Each structure stands twice: as C-alpha cells, then as structure tokens.
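Take a look at these structures.
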Structure I
Amino acid sequence: MKVLIIGANGQLGSELVTAFERDVVVALAHKDLDITDHEASARLFERARPDVVINTSAYHQVDLCETTAGRAFEVNAFAVRHLAQLCRQHDALFLHTSTDYVFDGSKGRPYLEEDAPNPQSVYATAKLAGEYFVRHECPRHWVVRTCGLFGDAGRSSKGYNFVDLMLRLQKEQKPIRVVNDQVLAPTRAREAARKMYELIQYERRHRSGENLGLESHELYGIVHITAKGECSWFEFARTVFEEMGLTANLSPTTSEKFGAAAKRPSYSVLAHGKLAQLKMDDMEDWRDGLRIYLAEKRAAAPHPGPVLAS
C-alpha cells in the first residue's frame, strides 16, 4: 500500500509517518508540496499513484485568519477540494483532518458527527468549507475531526505545542494566564495517528470483501478522533504542572479578558459516534495520554554528566 502524507513534518503528520512505517510512504512537508499549487499536486498524483492520501496540512493561524480570509480559504478549502478531486480520479482513499472549532459550543455536551456545525471564526468557516468539498468530491473519504493535539513534533508554524509552551513558561518563571471557559478533550497526536491507521486498515478489509456488517455508504463520512474525557485549557495546564511536580505562577482567565482575535467555542468536546458504530472506540483518556507524553519527554531528556570530586 502506498500512502501519501501531506504535512508530514507536523505533530500529527510525523506520527502518521511512523504509524505507516511498514507501508510505502511518500512524506511531504510544505517545502515539498504547496497544496495551493494545483498543477504541482496533479503531477505528484500522476507520479506517486497513491492508494491512500492523508492531508494534515492547513493554514491554522486561527487569529491571523481573521485578517487573511483569502489565504485561509485558499489553503483550507479550495486546495482541499482539488486534493479530493485528485483522490476520486485516482480511486484513492482520502483522509482529511478538520477541527472541533466547526461547532459553536452552545450544545454544552459532546458533539456527534451529525450535529449541525456553526463556525464562529474565519478559520473554522474555511475548515468547514473544506469538509463539504471533501464530502462532495470524493466518495471514499473520511473527514477526521481532532481536538487539542499535542505531540513531539510541535506545530510546524510555532515550534511548540500547548504542553511544551506551559513547561517553557514555567521554566522562565513567567506569569501564565490560561482560559478556563473553553472546554475540550486534549488529544495525543500519536493516539490520533494510531486510530487513523486502524481506520485505513478497516477500509482495506472492507474493500477486500470481508463482511464487516456495513455498506459502503455507512462506512465513509465524518469521524471524531479525540481523547476521552474533558477539561478546560486551564485545567489542562494545571494538570501538566501537577504531573511534572512543578509549581507555576498559573491563574485562570476568561476568553473575553484574554482578548484573542478569533472566537473559540466554549465547549468543543467531540463524541465518538462513528468509532462506536465501527466498534473501534478505544481512545485513551486525555489524562493517560498526557502522562504518557510527559513520561516520554522525561525519558528523552539529557541526563547531567557525572560530578567529579575535586
């Protein structure tokens, strides 16, 4: 199986490259492919002939999108439409990553895949447009909504994830203000990659004729891949410090006082309706994922050399 991974140097993309290490992987960072260059994308598909395409790339500067809407839609919607069209032409399975931000947060309990979106920002609106293009253009697709990803690669545009940022600010002994009125399910990138890998294996079994109890029209669509449980960003930060045994100058604040340019949903926890239907809902709790991530960071940290007696 040949797997094309777009955005392979990001948090999720790098974990997907590892997850598919037994397959033929074409791993592309932005420097390798600008997905807004439609001719370059078409040439790549002709050359690579992928069986599976996973798109994790996005213009995800959420606040900056408010003043650069054209760029947001160019990357998150129109380029995605073209990728979906290419997947249909080449009969490739298309996994496209989207976001919990497509919801407005007013439901107050976990959102199912079929719940009506109501994006509150340019970024979220562009991502939702990308979702619709995928669903319209490519029959073999999964739109994978994720939430609060954190992984070893950090975010390619920032160089860090939320957990690492909290640890850096604590080390610098800086005051840390984190919003306490946005509730989510922080998700370890490696865990999300694991489930996306399993989804693709499930589809391979279906395509090979194995009776899995689902028709094709029931198999594809939107799927929520997030950790179980929920917390606010403030609670997430506090747990990071508790798990590390650190004391930080941490205080809660509100979204209004924080003053971000783009509005975020106050509640964006995602229910796993599709995973439950596929009997694949074994996602870890966000606390367990955080503990694993922090344990790996501690294990990878350089140890001080021996102290020599004078």
Structure II
Amino acid sequence: MPHVSAFGARLYFEETGKGYPIVFVHEFGSDLREWESQVRHFSGAYRCIAYNARGYPPSDVPNDVNLYGWELAVNDIDAVMRGLAIERAHVVGLSMGGYAALQFGLKYPEKVSAIVAAGTGSGSAPFQREGWLREMSELARGFVERGMDAMSNEMAHNPTRIQLKAKNLGRWHDFVDHLRQHSAHGMSSTMTRFQILRPSLYDFQEPFSKMRIPVLLAVGDEDAPCLETNLMLKATIPEAGLWICPNTGHLINLEEPAAFNDQVEDFLKSVERGHWRRGFPNNASTTPARVSSADESDP
C-alpha cells in the first residue's frame, strides 16, 4: 500500500490521473473513499490525490493522542505534497478537511493555487461555540465507550447528514459501512485533539482578509451549523465565492455529486484562465494569477 511519511504517522494515499494536481482532504466522518465521484470526474484532466488522515486506517493510528490535532493536519497536507514531489496544487476539503485546507492556505500560500472549502465551519459561530464543544466532547467519549457500530449509525442519522439517506440510500449505506470500519481510537483522538481544540474560524478574520488565494466556499442550505460562518468567510476572504446548494445537508459532495463537480470544475477553470475575479471593491484594479492545468510545475 502506498504511504507518505508525516510527523509521527504514515499516511495512505491513492493517486489517479495526470495533469495539474488536486489534493482531496476528507471530513471527520469520511475517508478518501467518499471522494470517489470527484476523483472519477476530475482524473481525466487532473492528477488527483486523495489520502486518509492520521487515525484513519490504512493510514497509521498513533496511540499517542498528542500526535493528533489541527496543526498536524495542516502539515499533513504539506507532507503528502512533499512526498509526491508536488510544489503547488489545488486543495479541495470537506468540513474538517475544509478547515485544514483554509489553514493550509494561510500557512503555505505559495503551495496553493486554489481552495475549495465545502461544509466548513461547524462550531465556529460564536452562538454555537459552547454547545458544539459540549456535543463534541460527548462524541469523543462515545467512540471508545459505545464502539463504532453504535456511533456510525448515530452520526449517519444526524440532522445534517440524514439528507443523503433520502436522496441516495445506497450511497448512504456505503457511507455508514465505511464509517463503521474506522478506528474508535483514531476517531476519538481526532475529535479530542482536532475538532475540539481547533480555534474558531472567526479568530482568523484578520489573516483571512489578507489571503490572496482564490477560494470557493460550498455549503448546503440545510447544513445549519455552517451557514453563518460561510457568510463571514465570504465577506472576509477577498477572492472567495460562495455557492449554497439548495435542499442539501453536510455531505454536499455525496448528496449532489454532479452539481458539486460542476461548481468545482467551473471554479478551477476560471482560476486557471485568470478569470476568477477579486471581490469588490478591488477587482477592477488587480489581476488574478494564472494557473495552467497542463503543467503541474506551473507557479
């Protein structure tokens, strides 16, 4: 099995296609298998890399809880890129992965040509913060005390995930089966060290206001914990656009894969052609950087 080395863990990855690279970063309840529709769609024109985060087999599941956390997750994106000799890439993340992708853009702006942050921002809005932290603490204990069978069923029936069951029962069953296969220790440690300890995205408004990376924010209109934060990010990040998908919950890429792929493809093509405009009021006075999809070494 192919792995790259990161600090304290080896990360399993899969690579499909040729061209300019796209790195896919999964959410808390998923793994790289939930990017299948996106990899199939984009691998005809791009080099698609999807990997499992630390704690998600067949990536390593460190016993030491100190080897988990949002800052390590950000550096893990860099580790994957370095391990595959990728100097610059588009980065597509969902939820936990979207948080890491945005933070990666702040820390390594020279390595990112475009960011898609989908379903990102749960627990960031000030009015959510206390209740969200309490709920996440209960979930972290549940993985160890109740096991993955019980927790996967509970998570899959969450009010922001149940939409997938109504739209595509087979895909929902696949999601539950994959979730059931995850490591209880890895999930609990990720929840404890990443989800609970990560700062609110509102804490980064000043650096986000200086970010000069094209960003597509994508959120379902029934993903209530993420809506307000995405409006804040849209208002804050100068080159951000916001797509709100109707009648859709948290698993936006699984619920509406065709619409998601179309939006992401249009965004990436616009960036690559130099047509992704900067937000008002500065769009008339600046020119977006161009990225070639034919040459992955293009700056």
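Any read-out appearing in this document is the output of simple, stated calculations on the displayed coordinates, not a laboratory observation. Treat the numbers as computed from the prediction; the structure is a model and nothing was measured. Cβ atoms are built from the backbone, for glycine too; each structure is taken alone.
What the table shows:
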| item | result |
| --- | --- |
| FRET efficiency 1/(1 + (r/R0)^6) of positions 89 and 145 (r between Cβ atoms, R0 = 41 Å, to 0.05) derived as 0.55 - corresponding label from I, II | II |
| When distance in nm of label points 7 Å out along Cα→Cβ at positions 209 and 249 is computed for each of I, II, the largest belongs to | I |
| Origin of the derived value 28, 21, 19 (semi-axes √(5λ) of the Cα gyration tensor in Å; candidates I, II) | II |
| Entry that produces 1.1 once distance in nm of label points 7 Å out along Cα→Cβ at positions 65 and 129 is calculated, selected from I, II | I |
| With mean count of other Cβ atoms within 10 Å over residues 137-144 derived as 16.4, matching label from I, II | II |
